Structure I
Amino acid sequence: MTTSTPSISSNNASETTELKPSYAIPIVLVVAAIPLVLIQPIAAGVVGIFGLFLSYQAATIRLVFTDVDLEVYRSQKKFRTFPYQDWQNWQIFWSFFPVLFYFKEIKSIHFLPILFDAKALKTCLEKYVVISKE
């Protein structure tokens, strides 16, 4: 089944949603490195290389929301699983240009750059992750 959001692919049989990649942050970093060359070449190199690194990450890493956990895949192989029952909080920083996704589990905190569609991410978080307010 295809949803109305083009950046989400969904499979009703197993109730999973995979987020499509977004290259917005890597592109901004690479483009920002170009004029920075005139002012600070070393900083431009660092920013440009970081942008290219994030492009590679966006191309190879996928987030898949299931009924019970968030699965992280790298090059089609499951890399990590985060059960929703362990989540205590989540937040997407900078709503006008989302750059960082934060979530806290019982024993750890995670920060991820937004390398996938932020609107689809928020939709999935609201659908799959129920945070109990104590």
Structure II
Amino acid sequence: MRLEFRHFIVIDGNRGGNESRRAAEASECAREQGRFWQYHAILFANAGGEGAGNFRDARLKAFAERLGLDQGQFNSCLDSGRYAAAVREDEALARSLGVDRTPTVFINGQRVTNPIDFEEYKTRIDALLGP
């Protein structure tokens, strides 16, 4: 079984903006240092309205510093836009699959209708694992 995380930015039912895309890029820069999920948690803890400045580059870099990431490596990664195309590709894939909210979860190509219902996950995964 393989777990994949894809970025799809949705804000109030609309596609996200540049700040959210930059936050997604920054999380990939954190992944380079093995800290994707910790960085992801900081992003969600500090989320606000799109364009409110919560995900300005300076703040994204400060979050990395707070996690103790190698600041030079992180800043270089973010400043380069290394993951911009990958984030846009994730968005295009999500649109092609009809994703309209986050979180949206697929298990073995099938959309989980209620992604916060543990029993639905358990049922689907148990069916994949078999007896």
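Results, tabulated for the structure shown:
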item	result
For 16.4, 54 (Rg and Dmax of the Cα atoms in Å, calculated) the corresponding structure among I, II	I
Value 21, calculated as relative contact order in percent (Cα under 8 Å, 6 or more apart), assigned to which of I, II	I
Among I, II, which structure scores highest (criterion: mean count of other Cβ atoms within 10 Å over residues 38-45)	II
Source structure (of I, II) for helix-only ellipticity at 222 nm (-39500 (n - 2.57) for each DSSP H run of 4 or more, over all residues; to 500), computed value -11500	I
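Every read-out reported here was derived from the displayed coordinates using simple, explicitly stated rules and does not represent laboratory data. It should be emphasised that the depicted structure is a prediction, and the values quoted were computed from it without experimental measurement. Cβ atoms are built from the backbone, for glycine too; each structure is taken alone.
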